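**Q** Below are structures written as structure tokens.
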Structure 1
Amino acid sequence: MIFIHFALRNIRAYAVRSLVTILLLSLTTAMLVFATAFMDGSHDKMLSNAVEIYPGYIQITHPDFRAKPSLDNLIFDVEAVARAVAATPGIAAAAPRFETFVLFAADEKAVGGMLSGIDFAAERRLSRLASSRTTGRYPEDGDGNQLYLGYELARRLQVEVGDELAFVGTGADYSFAADNLEVVGIFRTGLFDFDATAAFVGKDYFDGVMAATNYATHFIVQPEDPHAADQVTAALNERLGRHYVAESWRTTMEGLVQAMLVDSIFGYLTLAVIFVVIFFVVLIYTWLTVFARMREIGVLRAVGTRPGQILQMLVAESALLALAGVVLGGMIGAGLAWYFHLHPITLAMSEEVFKQYGLAASSMPTTFAPLIILRDMAMMFVLAVLSTLYPIIKANRVKPIEAIHHV
């Protein structure tokens, strides 16, 4: 306790230096906490957007469909899969989809795209298709040849709500399939490639035109808790047996997951560089502060104070200043993280950059994670204390007579 008493006395005696130290540590801690919150939040936002807009958290397919997406590797018994899904706990919603590539034609324009038969009612819970509508209306099941079209695809075909277009494709039984469709709604998800190729009709209509009754390319499953997608996937695979396979978004979107991992690695390398810079800034400042008090250290040595006692006193002083600065900076950084978690940072100017990577990201929320904030604060505290050890030990080795005459 005696060393803490002397440390507090010295902090008051050198109030200006102490205040500068606290402000320096609080600023660097706040920057670190906010940078980590923004990096983690942006990654979570990109992944959730990519998963929730359309691909879904869990997909059920034929075991060979991922490697060979052909009409020979379909789900040929949708009802059996639906029963297995219904018997699995932890599932909030599920529905079959049938995707096939066709040629769309409107007036003199012809563009290849993906025509999908979906359950429009179920998709309200499985994806963001309904909330991505820009013009027209979101179709209902039983609407027949009513088409829900991607914004970029509509622009390429030069069609609007109320216009008609035709499609030509291959049915599930390899028969010729063609019909006229009426555009009733246009959506824009922000996933550029998806908006430029995707179009949707009701599954009941699609099954009739494409000879796909009780068939599907895949089943989409929405778990009650998205964080438990891997556990639900394992439970589904136990019920599906060897005929079909369930895969979580970590597998179906492996490329994006790997890209986010690489970005996280570079992000943490950047934070490591920031740590090194902070370490040397605090080290240099502490060096100047300690050597400015060299005469005081010399006097203490001259009156019989042991080097170990001086070391403990100065380290206690450093720890108290570090604690004050880190707590203040952590509170500021946490406050910023919480505010921008509720009010995401708008990145409208970077929208074109995100398009190049197929990402939908007009705003980025930060992540408010108390444990991660405490981790960053603890790391900053240790860093601040360690950066003071060398100048303190160096000053403590100077002979008392030299320290007293130090200028």
Structure 2
Amino acid sequence: MRGAVMDKRAFALGGGLGLLWGFINAVVFGVAVTLIFGTSATLTGGAAALAGLAATLVWMLLDGKGAVSAFDKRRLAISVLTFAIVLSLATFFSPLGFALGDRPLGALLTLAALGGATVAAVACCFGQAGWRGLRRYKFELVLIRTLKGFGFVFFSAIVVFPFYAMLMTSFKKQSELLANPLDYSINLSQGFAELFSSYIELFMDFNFGRFILISALVSVITVLLTLAASIPGAYAIARLRFPGRTAFSRSILLIYMVPAIVLVIPLYAVFSQLGLRDSLLGLVIVYPATTIPVALYMLQGYFRGLPAELEEAGLMDGCTRLGVIWRITMPLSLPAIASVALYVFMIAWNEFLFAFMFLDSPENFTLSRGVVSLNSSEVPRQHLMAGAVIVTVPVLVIFLWFERFLVTGLTAGSVKG
């Protein structure tokens, strides 16, 4: 009897999850279909929730062992079919806000993806524990997974949808934007030159190639100067004993208590008197000054976690303190150094306030300053979006390339031979 009660609770919980994820996926897919096809898709949340309930119950009933896998082809196909039928009936065969006959292939693919996503989300919430014998611990675990899944979908949508709108707008023509500013579909049948015309014009007419080179140069120099100062400084805080070490370690981040807008005014006056305004040298001075404190804070905590015995062994073998840093500490700290370098590069690459205040000549503009120069009534909106894409993509590529270094080198050099 107790097992039957537990199964009833499991089915009630599964039904509730089906209702929840059916509604959430209806909202997400409605926005996605509208952006991709350029046609308003009004997915009814209540009907999708009802379809999610039916699909989840069918998925659970098709297996008597309480298995959680949503990728059993038979179970998944029947559950998705149930979802599509219930949603179509509940919306009078207009599940996407328009008749199925208008765009049959797109509508069927959307229904299949929506149903599959709902069943898969419920399966992920149950996890490997299954849905048989639902006790308190398992119930709480399902709730935690549900909250994590909702947070993942919510914050992913906040990031992905604006980036998609920005990317698709950069491929548009001025006439298309004026005709329907909310249409984010693109015509892939047009040629390469027409599709990327905004990017071509940015490099040909707005000198964006120079902006990229300047930003890359300033960012790389900032990274090198920051690491050159922060690595020995963080090592000194972590390993050496000197008066005021504790106070200095705790006050490293005090500079971030002062807003940048407060610093930029006196710096503007000083740099104007020294002749450093409207020059890249001014940025190369300011950027490391703002990134070294956070680099010191990040690295000194990592250095404290390294085994001091390895460094003592190096000193006994005849290495100098700098030799120990170069041959032992830095190889062991490659993940932390890579993280700091990436963080500093992103700060320098995206920084706008100091570049906006100090740079006046277009030949000295960084990329962020150059993008802002496009924000005028004389420049089409697709050019501004293309410039924003150019600013964003390099950072994404560099992050993906650096990611494999963040988990390597943790014990490099700690074992001899």
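All of the numbers you see were taken from the coordinates with simple rules; none came from a lab. A quick note: this is a predicted structure, and the numbers were derived from the prediction, not measured. Cβ atoms are built from the backbone, for glycine too; each structure is taken alone.
**Q** 4.0 is what came out when distance in nm of label points 7 Å out along Cα→Cβ at positions 246 and 382 was calculated for one structure; which of 1, 2 is it?
**A** 1
**Q** To continue, here is another question. One of 1, 2 was used to calculate semi-axes √(5λ) of the Cα gyration tensor in Å, giving 65, 22, 16; which?
**A** On the way: 1: 65, 22, 16; 2: 50, 36, 17.
Derived from the structure labelled 1.
**Q** 1, 2: which one has distance in nm of label points 7 Å out along Cα→Cβ at positions 94 and 214, as calculated, at 1.8?
**A** Traced to structure 1.
**Q** Could you figure out which one of 1, 2 the value 17.1 for mean count of other Cβ atoms within 10 Å over residues 86-93 was computed from? Show your work: numbers first, answer last.
**A** Details: 1: 14.1; 2: 17.1.
So the calculation was done on 2.
**Q** Please compute relative contact order in percent (Cα under 8 Å, 6 or more apart) for structures 1, 2 and give me the label with the greatest value.
**A** Top value of relative contact order in percent (Cα under 8 Å, 6 or more apart) goes to structure 1.
**Q** I've got another one for you. With FRET efficiency 1/(1 + (r/R0)^6) of positions 22 and 166 (r between Cβ atoms, R0 = 30 Å, to 0.05) computed per structure, which member of 1, 2 shows the largest figure?
**A** 2
**Q** Upon calculation of helix-only ellipticity at 222 nm (-39500 (n - 2.57) for each DSSP H run of 4 or more, over all residues; to 500) from the atomic coordinates, which of the structures 1, 2 produces -23000? Each step should come with its number before you reach the end.
**A** Working: 1: -18000; 2: -23000.
The read-out was computed on structure 2.
**Q** A value of 61, 34, 26 was computed for Cα extents along the principal axes in Å, for residues 198-325 alone; which of 1, 2 is the source structure?
**A** Derived from 2, not from the others.
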